[in-house]
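These are the structures in question, set out in turn.
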Structure 1
Amino acid sequence: MKFTTHNQHSVGLRGTLMIGTMQAQLRQLTAVFGQPLTNTDPRVAAEWRIRFSDGMVASIYTWNQPLPEQDEVIVWRIGAAAQFMVARVHEAFREGLAASREQAA
């Protein structure tokens, strides 16, 4: 699944809201989506902004909790404009995690 993040270019999130969650480690998300944005909002310790190849956008973020330790599994929020984007974010994460594990092997 092709996507870019805020690390490559600006990703606007207008019209998005929290529509789902996922469990992951900070280390895993960073391996897949790159370094998170920090200090974008006092309530958000870390955030990834993702643009998929069809132009749809999503975000993965914390809400009112401190930045977790690298190996701590927490529940992250998923923001987007359409419910189907939750599955797309999960799929991109699974594929990216598998690819990062293959590169490490």
Structure 2
Amino acid sequence: MFFGRWRRRIDGKRRIVVPERFRGEFNGEVLLMVNKSNEQEKESLLAYSLKGTEKLPPEKMKFLFSAKPDGQGRIVLPKAVCDTLFKGCSEVIWEGWKDHFKILPCSS
């Protein structure tokens, strides 16, 4: 279960650090999906463990992409995500939502 909020920097190589206490939950692979469920909700990047995807409808599974943390717990964000969702951001917020994280752009 993922709970809490963490602020993390995006480095020059588009890497962000997975919160340390949850790295083991991902079993060496973070599954990412861009999400925007309605007009009022801010677009975000969702991060799932493989186990967390069990409840996703099959039509959403095709939008998942994988990121493998390096030895320091960092994942590389896809260039397209950085160029759109995180454009101009130097930090993101990891926000726990039980079975997944929302990764949101920091506004300040």
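Ranked by distance in nm of label points 7 Å out along Cα→Cβ at positions 58 and 74, structures 1, 2 are topped by 2, which has the highest value. Computing distance in nm of label points 7 Å out along Cα→Cβ at positions 10 and 90 across structures 1, 2 gives 1.3 for structure 2. Of the structures labelled 1, 2, one was used to calculate distance in nm of label points 7 Å out along Cα→Cβ at positions 2 and 26, giving 0.9. Name it. Going through each structure in turn, the value belongs to 2. Tell me which of 1, 2 gives -9000 when you compute helix-only ellipticity at 222 nm (-39500 (n - 2.57) for each DSSP H run of 4 or more, over all residues; to 500). Source structure for this number: 1.
1, 2: which one has distance in nm of label points 7 Å out along Cα→Cβ at positions 50 and 66, as calculated, at 0.8? Corresponding structure: 2.
Here relative contact order in percent (Cα under 8 Å, 6 or more apart) is compared for structures 1, 2. The highest value is that of 2.
Read-outs: derived from the displayed coordinates by stated rules, not from any lab. Values in this document were obtained by computation on a predicted structure and should not be read as measured data. Cβ atoms are built from the backbone, for glycine too; each structure is taken alone.
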